[in-house]
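Listed after this line are the structures, all set down as structure tokens.
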Structure P
Amino acid sequence: MPITEVISNPHDLTLTIVADFPVSVERLWDAYADPRQLERFWGPEQWPATFLRHDMAVGGRSQYFMTGPAGEIAYGWFRFVAIEPLRRIEVEDGFGDPAGDPNPAMPTMRITFHFEGTPTGARFRSVTTFPSVEAMEQLVQMGMMEGMRSAMGQIDSVLADLASFAASRGTESQLLSDTQVRVSRVIRGSAAQVWRAHHEPALMQRWLLGPDGWTMPVCEVATEVGQRYRYEWANTAGSQRFGFEGELLESAAPYRAVTTEQMIGIDGPATRNELTLTPVQGGTLMSLLITYPNKELRDMILGTGMTTGMEASYVRLEREVLGAPLAVTG
């Protein structure tokens with residue numbers, strides 16, 4: 001159990017938890033930056049969390065749900081207020097609804113996570129500030145302290161699991177629901193570099209090609225919300241051609257972009273793609289949350305070898321685009 005101190009202060013309306021870990025600050029920080037790791041300890045042991053959004057940048061949001069032992073669902077959210085890399089994360093935290101909006105019947109808290117090095121590893125200090133005595137008493141009665149102890153008790157195993165989150169691992173997909181998939185990979189480059197590589201046509205046409213033997217003759221990028229994009233690929237033999245098009249719904253460089261996506265010439269509802277870039281040890285964590293209109297389409301797309309093709313592209317991105325410094329543009 002990593003928790004070394006729990007301090008409840010009804011006068012300041014704060015609850016402080018201190019925990020020590022035998023790992024570096026960088027390793028502990030990444031556990032909070034990476035949704036794949038965070039969801040393994042954010043909820044109590046009997047209420048595991050699933051993160052549908054985790055934009056760790058000032059102004060960014062997280063959206064998650066916890067699943068109880070009987071299948072019941074509890075939704076939550078937080079918004080990033082301040083971030084000092086490897087030192088402090090400050091968020092607004094609260095209960096939500098299935099759409100990710102705050103539940104007005106429940107209180108919103110302010111939580112600050114502090115990280116610091118120690119002679120034996122890293123110390124974590126969480127300070128939760130409640131809006132009122134009534135809110136503090138309400139949440140304590142709901143089992144907040146026991147839940148936080150249970151959640152914190154799971155961090156050790158996550159921190160010890162270096163292999164699952166190493167930068168050397170390839171592209172992986174995770175089923176989050178019947179219609180949602182999260183694709184993740186650590187790309188060896190800065191967030192700014194990876195963002196440019198995903199948004200500048202000349203760079204995209206060098207790496208976004210899938211398996212060998214394909215070119216990208218059409219690369220029309222949407223640069224402002226509301227604009228449409230169009231990408232087309234052709235094999236070098238000239239016998240096959242396909243493409244995708246869609247609309248840019250959100251853009252917050254260099255950490256988040258949301259688009260629709262639909263295969264050219266195919267009728268039917270589009271997917272929603274949420275790209276998030278987060279600095280971590282070894283590079284930038286690329287998380288792509290794909291929401292499909294139904295389970296059947298999700299399974300069909302995954303069955304085409306989508307993840308394998310994405311990995312081939314990311315290997316090419318690291319080798320041919322990020323292997324040398326990118327030119328500075330005005």
Structure Q
Amino acid sequence: MQRVEAKSIRPGYKAIVSNLIKFAIVVFAFYFIYAKLRSSQDLKDFLILLKEIPTIEIVAVLSLVVLLMLMNWGLEAVKWKRLVSPIEKISLWKSVESVFCGLTWAVFTPNRLGEYGGRVFFLSPKRRIIGAVAMAVGNIGQMVLTNLFGSIAFCVFIFRFKTPDSLFMLFLCVIVFVFCAFLMVFYFNIKWLNGILLSMRFTRKYKKFYTILARYRKAELMRILMFCLGRYLVFSTQYFIMFFWLIPSLHFEDVLMMVSILFFVQSNLPSLDLFDIGIRSVTALFFFNFITDQSASVVACTASIWLINIIIPAILGSYFVFKLNFFGSPKHH
């Protein structure tokens with residue numbers, strides 16, 4: 001009799017604990033967001049800059065950038081749906097929910113690690129760890145493109161502004177070529193990672209979690225990479241719009257080079273999403289100072305895109321946090 005009563009009570013405790021975790025996640029996210037928005041001088045400078053621009057122009061430009069933000073995360077949702085299709089079939093809407101939920105978790109966790117948790121808890125419990133491995137494949141694809149374009153742009157930057165001797169430039173180009181080739185070969189042969197893990201005794205016992213790496217064929221990896229490229233083009237366009245709007249004297253090829261370097265540096269620096277605005281501003285100022293002296297506008301561009309691409313989606317994602325079920329199957333909507 002006691003066992004029956006214990007079993008009937010346990011789900012109630014799980015529900016209470018689950019709701020407390022959800023509440024804590026949302027409170028943490030909103031606290032960090034509020035604290036950063038309140039203390040951000042970059043955003044204050046951006047608002048001062050906007051006072052000199054007609055309201056209709058502000059609404060038109062920022063609305064376009066927000067639409068591109070939705071397109072960016074929409075592409076990520078489609079990519080996530082494809083990534084987990086070998087594990088579990090989910091609807092496109094559930095994929096959207098999980099992506100935005102992950103962004104809420106990401107703002108207060110190092111290197112966006114919380115994004116994994118926010119997404120995989122929308123999968124069935126037995127498939128969550130495998131889902132994290134699948135998500136890593138998509139992140140590797142995004143990293144490959146960011147490093148590929150960024151390292152090439154960095155080469156161009158060195159050639160243009162540092163005027164190195166021809167021997168050093170040749171050496172640098174060879175290093176970049178080898179680096180890019182390695183990234184592409186590694187990505188399209190991600191199944192090798194599965195083989196490496198299987199060859200080690202201490203990781204072999206976890207093979208049920210990472211054998212999914214062997215399921216991704218080159219054709220599917222190419223499709224995933226195309227979604228990554230689409231996202232890269234979308235958030236690059238956001239930067240182009242903002243920079244040409246606030247600093248119209250810039251040249252397209254200069255902005256293309258600097259934005260690629262900006263993504264490259266940011267992706268390789270450890271940070272919290274929330275504090276990323278400081279890193280973005282410092283990085284942008286250092287490189288953009290070579291092509292413009294309008295520092296306030298450069299910081300305003302990076303601050304506004306950080307707000308639109310990270311903070312607004314994190315706020316939207318807080319609603320989906322309450323749809324999670326930590327101890328059972330995710331709720332179906």
Structure R
Amino acid sequence: MKQKPKAAFLDFATLGPGVDTSELDRLLDVAYFPYSSEDEIPARLEGCEVAIVNKARLSADTIARAEHLRLIVLSATGTDNVDTAAAQARGIAVANSREYCTSSVVQHVFALILGLTQNLVGYDRLSRSGEWTRSRSFALFDYPIRELAGRALGIVGYGALGRSVADVARCFGMRVLVSGRPRAPASEAPSGRPPFAQVLEEADVLSLHCPLNDETRHMIGASELARMKPDAILINTARGALVDNAALANALRAGRLGGAGIDVLPVEPPDDDQPLLAPDIPNLIVTPHVAWAAREARQRALNQIVENVVSFLDGGTLRRVV
């Protein structure tokens with residue numbers, strides 16, 4: 001029987017519990033490590049032909065020291081944690097995972113939108129505090145509730161995620177505004193897409209689905225927040241640094257924005273001084289980067305790892321970035 005290639009999954013714990021690794025184990029001789037610091041990785045890759053990572057960093061030096069390495073597979077779409085130029089120089093293939101969590105993220109986007117629009121946290125707190133018991137009315141009206149039907153959803157970033165969010169929004173009867181590129185001249189907005197500034201002004205809900213780069217970093221700052229409607233809702237399940245979070249905290253405290261649902265922060269796990277983790281910010285829901293984390297989505301990510309490895313061993317280039 002042919003010996004299976006040796007592999008190391010360097011941060012397996014980041015894929016979460018409950019995923020089935022049997023197909024991967026049939027394919028490779030895998031050592032699973034919950035987490036790996038950068039100085040632990042060279043020893044763990046010794047003799048390995050395949051490295052599997054999510055967020056673990058593979059630097060140029062680490063790649064240079066991995067003499068037997070032939071393939072790096074990511075259980076995520078982003079490749080910022082891998083020095084792809086160093087891998088390419090060594091002839092090491094790099095493959096990622098794509099569109100495995102679309103349904104999970106879309107579901108989370110609308111969980112945040114509905115949670116804020118219905119003021120679920122506030123009404124749950126009132127019910128548990130005894131306010132409902134003491135009320136003379138059968139219903140409480142302490143927090144505003146708005147229907148989504150007829151309201152405008154602005155989307156920044158119209159890839160698979162943005163399109164899927166738009167589809168669900170239309171089911172709620174929302175009007176969808178697909179934004180032109182942030183910080184681009186209005187004249188450059190594609191046909192049918194209003195300029196970014198116009199979307200900021202018209203959107204009742206603004207949902208971000210774009211990558212983080214020099215053009216999009218802090219694209220939602222104090223001036224952009226000031227252009228939004230005072231009862232508008234901001235949703236960010238994309239990248240934390242798309243938003244100036246200090247400016248967002250200030251806008252929410254001052255009542256200049258209706259609410260925000262945030263699943264990503266610039267540094268994760270966050271620093272103690274992260275502005276959005278302060279306890280006094282109203283109309284804010286922060287979740288710990290779990291929009292992608294439905295068990296089905298995490299299993300699809302693992303299944304794509306298997307598919308990428310099979311393709312590589314057969315001479316293919318499935319989901320290759322290098």
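Please compute FRET efficiency 1/(1 + (r/R0)^6) of positions 125 and 253 (r between Cβ atoms, R0 = 30 Å, to 0.05) for structures P, Q, R and give me the label with the greatest value.
Values: P: 0.40; Q: 0.05; R: 0.95.
When FRET efficiency 1/(1 + (r/R0)^6) of positions 125 and 253 (r between Cβ atoms, R0 = 30 Å, to 0.05) is computed for each of P, Q, R, structure R gives the biggest number.
When helix-only ellipticity at 222 nm (-39500 (n - 2.57) for each DSSP H run of 4 or more, over all residues; to 500) is computed across structures P, Q, R, the figure -9000 traces back to R. Among candidates P, Q, R, the computation of log10 I(q)/I(0) by the Debye sum over Cα atoms at q = 0.14, 0.15, 0.21 Å⁻¹, for residues 189-260 alone that gave -0.63, -0.66, -0.86 used structure Q.
One of P, Q, R was used to compute Rg/Rh (Cα atoms, Kirkwood Rh), and the result was 1.04. Which label is that?
Values: P: 1.00; Q: 1.02; R: 1.04.
Considering all the candidates, the number was obtained from R.
Each value in this text was obtained by applying a stated rule to the coordinates, not by laboratory testing. This is a predicted model, so every value here is computed, not measured. Cβ atoms are built from the backbone, for glycine too; each structure is taken alone.
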